[in-house]
Structure 1
Amino acid sequence: MLNLKSEILNLYRLSIACLICLGSAAQAQFAGKITYLEKINAKVPGVSDSLLQKNYGNIRTFIIQGGEFKNSYSGVRRSVVIYKSVDHTIYRFSSVADTVGYLDANLNPLEIINLPIIEESNEFILGLKCKTIKIESAFETFIYFFNEKYRIDPSEFQFHRFDGWDVYVRLAHSIPLKIIYENKKLRLISTAIEIQDAVFSEEEFSIPKRPLKPIFD
């Protein structure tokens, strides 16, 4: 009888351990690279789509690991934007600038005028059915398409209030697979065309040793 109770207890412990492992695997955070195709349309008279596309580029590479991410743009300036959660700061630099712009993402929140919620959609991106979240301010609109397959930890970005990224991540818990951004000057559509798991060294998120300058000076 004692042996039977012992075996039952061991099986119970084993099942709990398996559930914990499965739960951890399900909550694994995505680290890797997403390549987006960028399509931009000008809304200002006298400004051509081709000029904006040349400046922005048609490819954006996004890499993320933990609370850090980096956007690299293929435009003529070869702009790079890096976010570091340790100091909730956005850094921006390019091939044609001798300074690095910086912005405290916590002190520059987006003033959201709608109630962002998760909605179903008929959009499929890279074979994955997406849900959407719309975030609006008085001057700009973001529509995010996502699938829960590529999850990220919202707590890593709770202080990234710039552009409402904290709100999006808190709802979606996932990397966006498509973004439609619009303001009075332009409309930009970013669509994921390739996703790769990867592990990066800290050097990937390093900031050039240049003088720092506030982005909004």
Structure 2
Amino acid sequence: MALTFTPRTGVSIVHGPNLDDTVRLLRLLEMSADLDLEIMVAVRGGAADEPALVDRMQGRGSIATVPPGASDAEAHNAIMTGLVNRGCEFAWILRPELLVEPLTLGQLVRHMRKVPDCGVVGARIMQFGVPESLIWSDGAAVSVDGSIKRHSAGLSRSRAPKGKSVDVEAVCRAGALYRVAALEAVGLFVDGDEVEGHDVHWSDRARRAGWRVMVQRRARPTLEGVDG
């Protein structure tokens, strides 16, 4: 009987307009210290650069074709449905513009092991800064009108709050690790869940269902193209 391997973490990436960004992220994932993962890249049907992407992926992951007009939420849902069916324990949501470090996934997974009622853990998202990188988001607080305030935004690491992890009202979806059991209990993504890149409405549903929403500050990927 053939043995079936079930990866612990499924990685969900939605391919964007820049082919080089997606390929760079796949190469960074190859350097991860935690390789118990399966990578799936959602590509909208009819994308002109799909053949080039397949060629440059060189077996680093699998392609999931979604309808041409699919939103990012719908594309991630298509992948995560497959990850649930595969029996993965975690789903890691990544954007091609994200620069992950070799230790990032392991830091998030260890947090989930220590906090079994955590439904999603986000990372401390860094932005490029001179002379040092600045924090873009440590998660966010949500106002009654639905707007958000990013924790630690614009601070250097030396001035930012210390500590490994903290509860927040919403995580930045890019770089966040979701527990599949929480996704099954709360439901998948809905268009409009995100506010300024933060998973406001899913996080709220998760907290109402008894799951903790947290940020692991020692996981520090950098997100290109953001400032302020």
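All of the numbers you see were taken from the coordinates with simple rules; none came from a lab. Bear in mind the structure is a predicted one, so any value in this text is a computation, not a measurement. Cβ atoms are built from the backbone, for glycine too; each structure is taken alone.
One of 1, 2 was used to compute mean count of other Cβ atoms within 10 Å over residues 38-45, and the result was 13.9. Which label is that? Structure 1 accounts for this read-out. Have a look at 1, 2 and say which one yields -6000 for helix-only ellipticity at 222 nm (-39500 (n - 2.57) for each DSSP H run of 4 or more, over all residues; to 500), as calculated. Of the structures listed, the value fits 1. Using distance in nm of label points 7 Å out along Cα→Cβ at positions 182 and 206 as the calculated read-out, with 0.3 as its value, let me know the right label among 1, 2. The correct label is 2.
Taking FRET efficiency 1/(1 + (r/R0)^6) of positions 62 and 158 (r between Cβ atoms, R0 = 30 Å, to 0.05) as the quantity of interest, name the structure among 1, 2 where it is greatest. Once FRET efficiency 1/(1 + (r/R0)^6) of positions 62 and 158 (r between Cβ atoms, R0 = 30 Å, to 0.05) is tallied for 1, 2, the winner is 1. Consider the structures 1, 2: one of them gives 16.4 for mean projected area of the Cα convex hull in nm² as calculated from the coordinates. Say which. So the calculation was done on 1.
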